[in-house]
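What follows is calculated from the coordinates using simple rules that are stated; it is not laboratory data. What you are looking at is a predicted structure, and each value in this text was computed from that prediction instead of being measured. Cβ atoms are built from the backbone, for glycine too; each structure is taken alone.
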Structure P
Amino acid sequence: MKSLQEKSIMWDRIRWPLLAAGVALIVIVAGIVFPACLRVLGVHAMVPTFIDLVAILAAGEANQLGWDVYVVNSLDPLNRPHVYGPWWLFLGHLGFVRADSWWMGSLLIVAFLGVGAAVLAPRNCRTVVLALLLLASPPALLAMERGNNDLVIFLLLATAVWLVTRTAKVGIVAGGALMVVAAALKLYPLVALPALAARKVSRRCAWWVVGGTAVVCAWVLLDSLDIYHRVAEIAPKPLTIFAYGFSLSVFMLSEFSSQGWYLLIGGGPLIALSVWICWRWRRDWWSLIPISGFTAGCYVAGGISWAFCYFGTINFAYRMILLLLPARLWLSKKNSPKGGHVVCRFQLITAVALGWTPLVKEHLFVVGPDDRFYGGSYELWMFLGLEYALALVISGTLVFAIVGWAWRRFIGRDDAV
């Protein structure tokens, strides 16, 4: 039997995450029931609800009928072909159909908010507000309203890191297995494998854990290499204002050269400030992430996944939920000494600001039917430049901090024992 003191300590630990998850749940439920509420925040609800989950389930159904779902899928409301790996089609083998989307999507929302709040671990009113700004941000609401499968990837990454950083040795195997599943489902979690080194073991063991998991991932992916080639050819890569990517920024500067100066004026000062902060507190950036532990693993898994998608492809807005993982460190008391709080706050402010830019877009931008063409005053172009700068800054600083962690964990003098 637990003593009253132990129960009080436990309640004090879980009440703030429960509050954050509960309020965020009320917001998304209200948005689903009253889509106009989501629209005010810059989130456009679609019919049916959980439409991305419906697409996955429709692909499983069509596959059971013998259709080539990588060509066309007329069971999907938008006639979208399947653009993911073959493992998602296993849902069809289990008998799940489009009619299951409602309860599966609802369960996915509850799981995401529960795990997300546990990862952020708010501990007082201030951190609850910050956690809500992330959990109920337009990108997170968009992911939940669509039932997007990046929610599943978030859950897999968070659970894998939690398992691998536990004391029990079975956690290494279980965490690595979840990483393999995540990579097989969406490919980009492959780059998150270094997060497995957040387990408190020797450097040699860390190399073996990451390398061994990478070998298993390679074997799984090579087994379906032809399918992944087809997926790469049909995967959507639209240049849309509802996405974030380095290539999108380059496109905007080159395609709309006459407005390029406004883009630079809007984003240039922030980029210059971030360069100065990175140089001024370079040692704190380098040692920002703990060598081992759950917080370290979350930062590396989420940060490297987001940054890879930003620099390598185009991040859709809902993928910003990956930033909830490094946000655990930003909200934690256990930051790096001296200037660590400065760089944490800078990243947190940048991520929150980026997450709420869709709200401004909804009320200020005039968007063409293909989401590519812009009209309006120079103020709108300056805001767009600021938004692209926010995405670049958060991605660049995440990489900077992770490189520092990787050097200390795998190469430098520091080692976890």
Structure Q
Amino acid sequence: MSKCAGWPPFRLFWRRLAHCEDTTIDPDSLPTTVATSMDRLGPFEPRPRLAVAVSGGADSTALAVLVREWAVSHNGSMTALVVDHGLRAASADEARITVERLASLGIPATLLSIRSLTRGSALAERARIARYRIVSDACRESGILHLLLGHHAADQMETLAMRVLRDSGPHGLACMSAIRETAGLRLLRPLLAIEPARLREFLTARGVEWVEDPSNQDMRALRSRLRQRLGSISPNETGMTQAIAAIAKARAHDETATAAELARRTTIRPEGFALLSPGPISAAALASLVQTIGGAAYPPTPIRIAAIAAGPGPATIAGVRIMPAGRFGAGWLIVREEAAIAAPAAAAANDLWDNRFRVRAPDGCPAGAIIGKLGDDSARFRDVSDLPSAVLRTLPAIRFDKFVAAVPHLGYAGRDDVARMTLLFHPRRPLGGACFVPAL
């Protein structure tokens, strides 16, 4: 069955939202519009350093030109990051031409090449992840805190259609956030309320050319098929941009309330577990807590989490145990499930083990060092720690073969070459991350 078989539900949803009043702010110049959007995405440092991911297409090229003007006006700097994905024979030439084109506009650009991608299933998703990784790494290596992406109003509309077809929940219908914070990097999308036609008109007026990526016309991809069907619809004139923004504001409100609830009700411990005060808790707050302690990429199933949240009690869900707090007082411990912990792995500086603990090694990791759960060796440390066994067994330990060389959270080091190693609780999703930011 075609992935577009669910199209009628989207048409119904579209009809309901298309009557929203168009209140788009439409200044005379696109630079003014983008400058207003950029100011909303602050704060920035006194001399902001920005990077723009540029594919060579019209959207990202226009973003680079516009953001450079904003950066200069704020005593800052901007660099373009151009990625050659290596999936087409022409991609290397297109990337080189894009770098040269940007240079002619006074925009410094760095060419980044991906050579690990191969044809096969989920290519679009794998390519997206690889692009994000390489540009994010480039930003961190250069000490740049802000990476700008060229997603626009039509991308938002396509995202909405995809999520409706996949029966997304209300928060999913908020589509893309204008800001997404990751470890050491802010992803900014200042064009989410701007239609692509306006970006092309801007480049044409400036005499700037761009590259058209033929993969955007590949009808095997759901987004491409949706783009073809939605191509004649204006997100702003129909009120779709405003409808998405309204949903986004509701999501932002919910996430703010959830963050406040978690701040009142929970304590996160550096050993990788949490304390939850007694009483019912919202399903959203418990889902966030379970996801953080479990190091998962996605929250647990809503139906089951809701049942536990209404009356917390002993349970195991999504790689996490909920158990009485015991010696910690009233309430509940939220602890990593020992059986779900990742297998032992070679310890390497800055690696993330079990999607929860970041390896810090100022002197580097000695050859042969292995990181894994303390497990049965926890019996040796019960006299020096008041942690319950369920927590003690899950602590990360450094071993050489079967010899326990260090348990950083207990202050134990049995070898000098691991004495300065630390294991920072750094889950994939922080409990108190940035809340959703609407485009308008």
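Can you tell which of P, Q yields -21000 when helix-only ellipticity at 222 nm (-39500 (n - 2.57) for each DSSP H run of 4 or more, over all residues; to 500) is derived from it? Corresponding structure: P. One of P, Q was used to calculate relative contact order in percent (Cα under 8 Å, 6 or more apart), giving 14; which? Only one of P, Q returns 14 for relative contact order in percent (Cα under 8 Å, 6 or more apart), namely Q. Here log10 I(q)/I(0) by the Debye sum over Cα atoms at q = 0.10, 0.15, 0.17 Å⁻¹, for residues 174-381 alone has been calculated and equals -0.70, -1.09, -1.21, so which of P, Q was it run on? Among P, Q, the structure yielding -0.70, -1.09, -1.21 for log10 I(q)/I(0) by the Debye sum over Cα atoms at q = 0.10, 0.15, 0.17 Å⁻¹, for residues 174-381 alone is Q.
Which structure, out of P, Q, was distance in nm of label points 7 Å out along Cα→Cβ at positions 110 and 262 derived from, given a value of 4.8? It traces back to P. Here Cα Rg over 2.2 N^0.38 Å was derived from just one of the structures P, Q, and that gives 1.11; the source is Q.
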